[in-house]
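Structures incoming, each one as structure tokens.
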Structure 1
Amino acid sequence: MASNDIDTIVAISTPRGTGGISIVRLSGYDIEQFCEHLFSAKLVPKRALFKRFLDSKKMVIDEGIAIYFPSPESFTGECVLELHCHGGHVITDMIVTRCLELGARMARPGEFTERAFLNGKLDLAQAEGISDLINASSKSAARSASLSMQGEFSFQVREIVEDIIEMRKFVEACIDFPAEDIDFLDNRDLKKRLVSCIKKLNLVIKRAHQGRILQEGINVALTGKPNAGKSTLFNLLTGYDSAIVTSTPGTTRDVLREKVLINDVPIFLSDSAGLRESDEEIEKEGIRRAEEEIKAADVVLYIVDCSNGSANQELAHLLPGVVKLCSDGSSFAVVFNKIDMFDFKKSDVSHCLYPFHLISAKEGLGINELKNFITDLVGLDEIVEGVFSARKRHLIALGEALKFIEIGKKQLNNTGSGELLAEDLKSAQNNLSSIVGSYSPDDLLGEIFSSFCIGK
């Protein structure tokens, strides 16, 4: 970006409210004039200096630390000034107001990071990694976001892009210079490269899938017939009595939702009305909402009361209808509850067609194993090394890239069409490049950075 086209922006970079320290950040190319008016002095680059911050009448607003980062040696790549003042919204608002009087404008959400991206200080996946790190709700999520911020995700994507570029160069040379008698159909190296590229992409997709789960969490719906023990299990997993538990069937009417950490994975847990035929209007509405929870869930746990001897009948008649409600890509499993009521064994339900687990919610039996069972269902049974944070758009782009490379490989084997392979490789490259931002429409950039906090 040309320096004469850039406004100086200002924002409070720390959370609003009362605290020990607040930070006001400016970024632009005319920072020196702000220094002159705010504290009548020039600053030594990259050195924390004690200063008094002055208003338009030279009255002291506050005193604190000022740090100047010259371009390009700053987060945004522009000249950056950080003012560390005492925490409190009145003081910070007064300092921001003074900066606005001097010609700055308020930063948009994510504009500091957007400028860092546009100035080549980081790529798009790294920028999203910063946002993910700020919003991480578990240690695992923070570690994966940190890897993305450091460029691990970008490095792996660029490595595959480089492989694709090399293949494109070879294929297009064969097309453009047929007289050179290069037969790529018989070129084993090209086929090996395609296979290697597919293998690398599958590994990156697995890491990205796990990273997205660690960052965004998973929706787990507890469902089943009334009095199966859903609410008791819900309370056990959340750690307190948030759901009313009685022996009266149909006690739960509305949907209850809680966020919990299970194996350091954010879980959005829901408990809803028991599934059965009913003529009662309120219960019918509760059942309708329960069915909507099933449709929206990443994992559906169907709770079966195995103490009344009707478990097998329930599996045969009710379960198929519940499975049909599940969305594509979701996981479905059966949890047999109340195993403490009689001598219940896995062999009693060995014919169950779905993954299943045995528990007693009342006695706490099998609960720790159930937690592992839940995370295993979404592919977290074995966390691959180097998991980085990822988002839905990343997984879509990776999936599209994989699809095009697999199609190109098939075209090469079946038709020998170099032109079709070249187009498929180009499409794969464009999808991967959109992840790091080297090929991204402006509306995508606006959508990404608008989700950031102001001041970042």
Structure 2
Amino acid sequence: MARKHSTDTRKYIVIKGARQHNLKNIDLKIPHNTFTVITGPSGSGKSSLAFDILYAEGQRRYIESLSTYARQFIEQLDKPDVDLVEGLSPTIAIENKQIATNPRSTVGTVTEIYDFLRLLFARLGKAHCPACRREIRISYAEDTVNELLKNHDRAKIMVLSPVRADSKNLRKVLQKLEREGFIRVRLDGKIYEIHEISNHVPDTVGRLEIVIDRLVVDPRKRSRITDSVELAYRIGEGKLVILESPDKEFLFTEKYACDLCGINLPEPSPRLFSFNNPEGACPRCDGLGFEESFDPELIISNPELSIREGAILPWENKNSVTFYEQLESLARHYKFDINLPFKDLPKRAKEALLFGSGNEEIPFYHYRGNRRFVHKRRFPGIIPFLKQKLEEAKTLEEKKELEQYIRKNPCSLCNGTRLKKEALSFTYHGLTISDISTMSVKEAHEWFKSV
């Protein structure tokens, strides 16, 4: 006879006689469809109730509903020490833990949602030329044949295949085509028989296209059209032209290439849209989205102070005789006073102090007893010197000391998107993968519902 559920078990999870670990034979009801928090002092049995009874019993019952074959692959939890648990559904437990921080990780990559987004763009993304932003439509041989039969039915057309040639090698190209059995070409918009121009090569050559076939588009000629289109694509390296009349032609391409700008895009694949893969990562920031650089504003702590008063932080504790001899030599060469506020120094002096003297050699003076010595050399500058120190730093303390002068700025090439311009040339419903990635969860949910 079927067991009758009480009204309580439809509204509550009913627990009776719970004795697991520190629980002392307790009875309680937990309401359904609510957010219930279990509180109490350490050792009172909070985890025993939540994990060892509710979670374990819910999982155990779910596993028992599976087949014997399926159960052998799943770790089964022990039956808790409790008299009765009713009104319990299959359960899940979410553990609260710290995950390792990684500058390459985002919410999308950690949850693997970004993997599905990459797959979406690889399969359904529309390509655009990075330069002129025109949409690049690709059309494979079968697509091209279907397009001709659908939109050019009964039209008289020529199937042309573009080839590379200039005035220097045109004669050789034409002779080769003639040997291969081709009869006509179109040169700069005019149709010629090959033998007409092979011995009279013009001084300038623009576009050269081979006439692959001349035919009337007819569904009964599908096989011939397919052969001509495939041959045209093969000779034209993925491009062909359909000429319907002197002023009406259509370019088809099976490659991601802009016919106006001559820019080629790679075949879209999930790797192209990954900033953790060299195929898609911005080459300047290596997919991090930011650049680290020594910032003059962090090096010059207070422009109101003079150099002697410690305006330049990395030099703040330098007070040796040799250091001040070099400083005086710089001041003499660039004509500034080290007691003036840094903001009042000449622009040329500020740039030399921060970035170096370039190819200019500066006379540096030093004294040994009553004798003065001079030698000329370039001054490296504070920022190049700090960069070198960071590269040579071996301990964490040394690196930490130098990193206080570094600021993270959005990458100047990818503007923080982390991706190559080729990856950002593909859109889905008008947005790039970066546009979608920067949305909040709520914004992304609403946008996907709308498309």
Check the numbers for relative contact order in percent (Cα under 8 Å, 6 or more apart) across 1, 2 and tell me which is largest.
1
Candidates 1, 2; helix-only ellipticity at 222 nm (-39500 (n - 2.57) for each DSSP H run of 4 or more, over all residues; to 500) computed = -8000; producing structure is 2
Determine which structure produced the value 20.6 for mean count of other Cβ atoms within 10 Å over residues 106-113, calculated from the coordinates; the candidates are 1, 2.
1
Top of 1, 2 by FRET efficiency 1/(1 + (r/R0)^6) of positions 370 and 394 (r between Cβ atoms, R0 = 25 Å, to 0.05), largest first:
1
When P(r) over Cα pairs in 5 Å bins from 0, in percent, for residues 162-337 alone is calculated, the result is 1, 7, 13, 15, 13, 9, 6, 5, 5, 5, 5, 5, 4, 3, 2, 1, 0; to which of the structures 1, 2 does this value belong?
1
Highest-scoring structure on mean count of other Cβ atoms within 10 Å over residues 130-137 (candidates 1, 2) is 1
Can you tell which of 1, 2 yields 0.65 when FRET efficiency 1/(1 + (r/R0)^6) of positions 122 and 210 (r between Cβ atoms, R0 = 25 Å, to 0.05) is derived from it?
1
Have a look at 1, 2 and say which one yields 4, 16, 19, 18, 18, 15, 8, 2, 0 for P(r) over Cα pairs in 10 Å bins from 0, in percent, as calculated.
1
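FYI, it's all coordinate maths here, none of it is from the lab. The structure presented is a predicted model; accordingly, all values stated were derived computationally and were not measured. Cβ atoms are built from the backbone, for glycine too; each structure is taken alone.
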